[in-house]
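A short reminder: the numbers here are calculations on the coordinates, not readings from a lab. In this text the structure is predicted, and so the values were computed from the model without any measurement. Cβ atoms are built from the backbone, for glycine too; each structure is taken alone.
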Structure I
């Protein structure tokens, strides 16, 4: 049981590291809080809340994996190398794709309700 508790501690430490050191993680978290509040205010049904939640957490997880990969590459080689650049660019691209997916989810599930409220 102690090992399980420690592993949760290490995971929380990783999340804390990402939040403290990564500007984009702070931006993603702020967007996640805002989107969550808007969804609750709009009263999205549980299934749609689940879809939004998955999209949000995919972005956060991708950002953390990007950070981890960048740290590992920097640890492995401080020199510029085409493969190091490719690895970092690919990880950043994965974050971009998940963020675009989250925007699409917001467009389909949240935007119509916001427009309906204005009209």
Structure II
């Protein structure tokens, strides 16, 4: 179960991370924060990122083999990166309608899946 909890927490963490890193661009596009000073946008992003860390840190602690979890540090990082890019791709398609994915984006995602396979190969 710790592997499942780790992955779920990483998904939630990356949703918050994506909103913290890129959500302000959509808010600017919607004219919600377009007149805010940069420090205001940074503080907003930090506030959102706090929730990212509240999920990311426990995910790594629960999932790390040194704490009884099923994943090595390298495996945790690869899982996190694949989740991060997956969440970003979904976020981009749903929130930024003008962005489109090309064949090379899908090919790169296939390479990531191959990287995960190779990472877990014995």
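Work out FRET efficiency 1/(1 + (r/R0)^6) of positions 21 and 37 (r between Cβ atoms, R0 = 30 Å, to 0.05) for each of structures I, II, then name the structure with the largest result.
Details: I: 0.75; II: 0.95.
If we compare FRET efficiency 1/(1 + (r/R0)^6) of positions 21 and 37 (r between Cβ atoms, R0 = 30 Å, to 0.05) over I, II, the biggest value is for II.
Which of I, II yields 14.5 for mean count of other Cβ atoms within 10 Å over residues 29-36, as computed? Let's see the in-between values first.
Details: I: 14.5; II: 11.4.
Here the read-out was taken from I.
Comparing mean count of other Cβ atoms within 10 Å over residues 5-12 across I, II, which structure shows the greatest value? Walk me through the intermediate numbers first.
Numbers: I: 9.8; II: 18.1.
That would be structure II.
For the read-out relative contact order in percent (Cα under 8 Å, 6 or more apart), a value of 31 was computed from one structure; give its label from I, II.
Details: I: 28; II: 31.
Considering all the candidates, the number was obtained from II.
Thinking of I, II, which structure, once helix-only ellipticity at 222 nm (-39500 (n - 2.57) for each DSSP H run of 4 or more, over all residues; to 500) is computed, gives back -25000? Before the final figure, lay out each step's value.
Numbers: I: -31500; II: -25000.
Considering all the candidates, the number was obtained from II.
A value of 0.40 was computed for FRET efficiency 1/(1 + (r/R0)^6) of positions 69 and 93 (r between Cβ atoms, R0 = 30 Å, to 0.05); which of I, II is the source structure?
On the way: I: 1.00; II: 0.40.
Structure II accounts for this read-out.
Upon calculation of semi-axes √(5λ) of the Cα gyration tensor in Å from the atomic coordinates, which of the structures I, II produces 32, 20, 11? Please report the intermediate quantities before stating the final value.
Working: I: 32, 20, 11; II: 29, 20, 9.
It was calculated from structure I.
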